[in-house]
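Below, each structure is written out as structure tokens.
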Structure P
Amino acid sequence: MKNIEIIPLYEIRADGAEIRLGDSSNKVKAALGEPYGTREDSLYYYNNELRIDFIADSVEFIEFLGGIDGELQPVIYGAPAFQTNADTLYDILTKENEGMIDDNEDGYSYGFCEISVGVYRESTPESVQEMIDDAKENGEPLDKDDIAEETRRASHWDTIGIGVKNYYKRVI
């Protein structure tokens, strides 16, 4: 899957396929084929890098899970979602959102309520610095390559997803 575009509140487009919020599981399977895996009301594609959640057989949420090193590299509002610095993408999404942001996870995730977009990362630059400081205090300094990799990953989002209208207003 190449040339992936995320269009909040509406759909994702990739290689001529369109998966719309509200589509049935049969329509998703017709567009993407049989899923890589399933779990409860979710279908997984592309080695589990794409998850599509359903409620009453209607697409409610679409999430890209591969992050900066994944095969799937979606674009949102013209920005490569995983390759763009996390703070820069946050600024883009904030501008497009023009309203309430669920920010109760201290920089690890944000829900942009007006555009129903969510982003998540496992670590933040601040948490990486805390890890470095703790390791030094314990006399176990970290390898420079490990620090560089942790810092690189913390500076980008691990996941991005879109939901139906008011998706993030319902979950906060």
Structure Q
Amino acid sequence: MRKTEFKVGQDVFYPTAGVGVIEAVEELIFGTEHELCYVIGVPQNHITIRVPKEKALSNGLRPLLPSKEIKDLLRVLGESSSERPVGHWADHYKDLERRIQSGSCLEVGAAVRDLTRLKAGHGLSFEEARLLELASGYLVREVAVVEGIPLEAARDVIQSSIALGT
């Protein structure tokens, strides 16, 4: 597994919380074990997360998408949606949840695209609407930080990319 060192002040993405900032590196003591942890502040949720440095990558902590790769995200948003699965609803929901929690910006983008188009066509269940809100928030904040634009402008970029692919 490759090692990535994150720096204090660096913007990062954590799958269960979204975009945050490395605020510090601190030593935590678990019994007799000492472990260095990244302290990540997630302002939109008003939470602080501590992620062990040794497990940061396996837990999904990653740097934000480089600006030049935003094109890849916009391409994914504009692609054809996958059709609603004919299987059990719970399997569909678990797949969406897995894609969103993967931490991959492209997977989150594909989930947002599919849910947005599903919403326009058939409507969403309460759970699907909740996933769309969560995933959209992740994407909007990441695009806004990477591009240095307001949240509303990032939301417009994402929505227009999805609309172009319909």
Structure R
Amino acid sequence: MVKRPMVRQFLEDAFCGESKAHMKYSIFAEKAEKEGLHNLAKMYRAIAYAEFVHAKNHFIALGHLSDITENLKSSIEGETFEVDNMYPVYLNASEFEKEKEAERSNHFALEAEKGHIVMYKEALEKAEKNQDVKSDTFYVCPICGYTTDEPVQDKCPVCGAKKEFFVKF
């Protein structure tokens, strides 16, 4: 684990930059695919994966990867911060400024993150007993990010998207 403050800060900044590049290029790949540019989409996916590798290496060098229970506790802490502190403020600002697209995006994220906390807490209980989570299938709404391990009945409870749109993992 890197300990020198300046080097740690550089690695943290690099981790954030590489993570952002990974996501940005993944989104660009999705758009290229929709526009029929399949080879460009592949190129974006390949480079996005390379950026993921860079981010992962920085993450590990920083000592952020731990055992499963600590990783789950870190996940709960991050999601809880988003639900309790981050998204309520972002949502409030979006509403105040009458930025409907930002309001929609922040609302969707806030509601989805609440479910993530529940899932992580249940997973932590299992992990502390050296057990895996009960479900082997998960469903994610591609519109708002709502995540569940239960089959979607009719539509997304957060954004109303039809169950046919859900991505199965």
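None of the figures in this text is laboratory data; all of them are computed from the coordinates on show. Every value quoted in this text rests on a predicted model; they were computed, and no experiment measured them.
Supply the structure label, taken from P, Q, R, corresponding to helix-only ellipticity at 222 nm (-39500 (n - 2.57) for each DSSP H run of 4 or more, over all residues; to 500) with the calculated value -15000.
This figure was derived from Q.
Quick check on the output: 33, 10, 8 is semi-axes √(5λ) of the Cα gyration tensor in Å, for residues 90-145 alone, derived from one of P, Q, R. Which one produced it? Computed on structure P.
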